[in-house]
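The following blocks contain the structures, represented as C-alpha cells.
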Structure 1
C-alpha cells in the first residue's frame, strides 16, 4: 500500500479525535488548524492524498460546507493542491513553515542493570560487513530451497498452529533435532527434553528466570560472550569473571572468597572469543566442581559444527552422569540469524517445568517455520549445508590468513583457527587496539575489540575477526587493509 493511501485511511479517524464542541473555536478552524499542523510537522508529506469532502463530512458528522471551508483555506495558502478528477493532495513544500517549540527533554534515568546492558551492547556486530563476528555465509545459504519449504509448510499449516502453544516446540522438530544431537554431538537426550526457543539469548534468559534469584552468583568465562554477559547482568546476578587459559575456563583461578556459583557458563567446544577447546580432564574437573557446589552448568554449543583439522569434540552434557548440565544450541550460526530459533536440552526431570515456564513467559509459536526446519533436517539438507559451509569457511579463513601474512610476519599473533567462524588477533596495547578500530570504522570495516569481551579491569587487547560472513574477495581486500594499517601503526609506535 502506498503512503498516500495509508494517510487517507487515518486522517478521518484522527480528525474525529480533535473535534470538540468548543464555542470559542469553530469546527472550520479546528479542521484547518489540525491539518495545517500535520503538514508543517511532517505527519502529512508531499503527495499524501486527503479523503474527499463527502467522506470527511460523513465520518466526522459535520456539514460538507464546513469541510470545504477548511480545505479552501489550505488551498489558498498553498499547503494543498487540487488535481482534476483526483482530489486534494499535500503540496510539495520546500521546507516546514513553522514548527512548535520542542518540549524540554526529560532526562532518562536507566537502572544500574540497564546501564550495564547498554555498555555491553558495544559488542554487537554492525551488520554484514568484513570481519563482523558471528555472521554466517548468508550468500551461500540455499534460499530458494528454503523458501519453497516455507511456502509449502505455511500453506499446509494446521489450524491448531494458529492457537497458543505449550508443547515446548513442534514435536517433529524436536524429534529431528534429537536424532541430530545424539549422533553429531553425543548429547544424551529424548525429544521431550528439548525446548525450542527464539534463539540462544532467550534460552539464557529462561534459565536465569527459573534457576536464579536476584544477587545469585554466576561464573562467566573471562573473556566471554557479550550476549550471555548482558543476560546475566540484566537479570541482577552477581557475575564473577573466571579467567580462561589454554584449556578454557579454569575453576582453580576463581577468587578465594567467591561465593558458590548458582550457574557456570561455558563454551567448551570452542571458547568465545579465544577459540580454545576444553579437553576432557578439564571438563571432568568442571563437572565435579558443579556437583560439589550444586551449580548448574550452561553449555553454549554455538558453532561446534565447524571444525577443520581436528575431530569433533563430544558435548560436555554427554559426559555428565549427573543432571547438572543444560545444553544450549542455536540455528543462527549454522543457518541464518534472522531465523530466530534456538533450543535447550534440559535434564529429564526438569523438562515439564521448563516447557511450562517457557510457554508462560514467551508464548512460543511460529510452528510452520519449525515444521519446515524439521523437514530440512530430516531430509539431510541440514547436514549437507553444514558440510558445504565447513569447506567454505576453511577456504575463507585461509584467504584471511594469506591477506594478514605481512602483519603476522611483523608480529601480529593469530589464533590457531582449528574451528569456528572467527580468528583472534592479539595486540600489544589497548591504545593500538583503539586506533585500529577507529580507522577501520572510517573504512566501513568492522573490528571488534577483544577488550570489550572482558568484565574485569585487566583487559587484554586484540581483535575478533569474523571471516565466515564475507566473500573471499572481501576478506582479501579488508585483510590487506588491516595488514597495512597494522604495519603503519607499528612504524609509528
Structure 2
C-alpha cells in the first residue's frame, strides 16, 4: 500500500539514505512518495540525487521530491520522520565552549545520567521548540499522521510532544537496543534461539531478560568480563569496564547508550573517561571521542557531496560494494568511512522506521523497540511518561509487551527516577516558561560552586543571537 512520508532534516544524508535503502526493499510500500525537507539546499540536493540513483539502480517504484518548506513536508503525509538538529553541531559546540568557560567540563548539558554529547536539554530551547512546532503543524495539516521522532533528545522530545500536543500520535526511535545483538555476537550464540527484552527510557535501557535456548544466559556475561577488551571506535562501549561496573552495582546490564550515561564519578575528567571507556578516546563523549565523531561526520558529508557529483556526471552504477570501494580509493577516502553505505547497499541498515510504517500500513506484526507512553509497561513509572520498551506493531497500533522479569528496584529508583526528574525539570521549564527550573538543574550540578556561576553561564548562552526566542520565552532582559 503506497503512503506519503515526510522526512524533516533530510540533509542528514546517511540517515535519509538508510530510509531510502529500506524502502526500496519493501515491496509492500511500492508506489510511495517521499518528501525530503531541509533548509540546507546543497545537502538536500545531494540527498535527492543519491536517493533517485538508488531507485534507478535497484529498480524500485518510489517517488522523491525535495522542499525547504516544513508545511509542504507535513501536509498530506501519513508518516512524518523528524531527524532535524536545529543549529547543527556548530551551535552545540558554541554552547559547550561557554559552559566550559564557566567551569562546566563538557558543557552545562552534560548532566548525570545524560552524558550524550548531542542530547542538549538545558540550552537547546530551539530544538525543543521545533519539536512542538512540527507536532502542531501535523495536528493542523495531517491529523491522521504518525510523528516518528528520531531527533535527539528523544526522551525529552517525546514527553514534551505528548504533553504539549496530546492529539498527535508520536513514537520515538533509537537503535541502542542493538547492544543486545553485539553481546550475542561476541558470545557467538544464535540470535534465533535468544529470547531478550530491554526496558527503561531512551539512552537508559537495561537488559531485563536474556534467555538462550531456554536457559538464563546472564551467566554467560562473566565470560566476556574476563576477555581482553579494546574499543574499535569511541562508540564501542557495550563491553567496556563501565558496562560491567554498572552491571555490578545495579544488578542488570546497561544496553546501548546507557553505558555512556553513568554518574559523574566516571565523567569528571578525561583520565577517568579513559579508565572506564578505553584508550585512546575515553568514549564517545570525551573531548577526543567527540572530535573523532565530528571528523567522521565531516568525511561522510564530503563523501555524499562527491557521490552526488559523480551521479550527475555518469550513469555508471555507483551502489555496489566494488564500485564504492573503488570510489573511496580514487578520492582518498578511508575505506571504513563507507561502512554505512555498504550497509545501505546490502540492506542492513538496522533502522526500525520503515518496518514500523510497513506494519502500521499492511498489518503484518513487527516486533520493535520504541519510545511510547508507559501505560503500565514498566512498574513504578507513571503511565504518562514515555518509556523505551519492546512492542508489537500492527494495523491497530502499538501493543506493549509485558516486561518480564520486571526491572529491579535499584534500576527503577536509583537510575530511572533521577533521569526522569531531569526530564521533568527540562520540560516544565519549557511549558511553564520558568527559567528557575534550569537554574535548579545547575544548582544541583556537582561542578557548580556559586549562584553567580549559574546566572552568568545562562546569561551568556541566552544572549547568543541564535537564542533570541529563548530569551523572550523566559522573559529575560
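Where a number appears in this text, it was derived from the coordinates with a stated rule and is not lab data. Note that the structure is predicted; figures quoted are calculated from it, not measured. Cβ atoms are built from the backbone, for glycine too; each structure is taken alone.
Side notes on the structure shown:
- When distance in nm of label points 7 Å out along Cα→Cβ at positions 75 and 347 is worked out for each of 1, 2, structure 1 gives the greatest result.
- Source structure of the calculated read-out (distance in nm of label points 7 Å out along Cα→Cβ at positions 59 and 163, 3.8) within 1, 2: 1.
- For percent of Cα pairs over 37 Å apart computed as 45, the structure of 1, 2 it came from: 1
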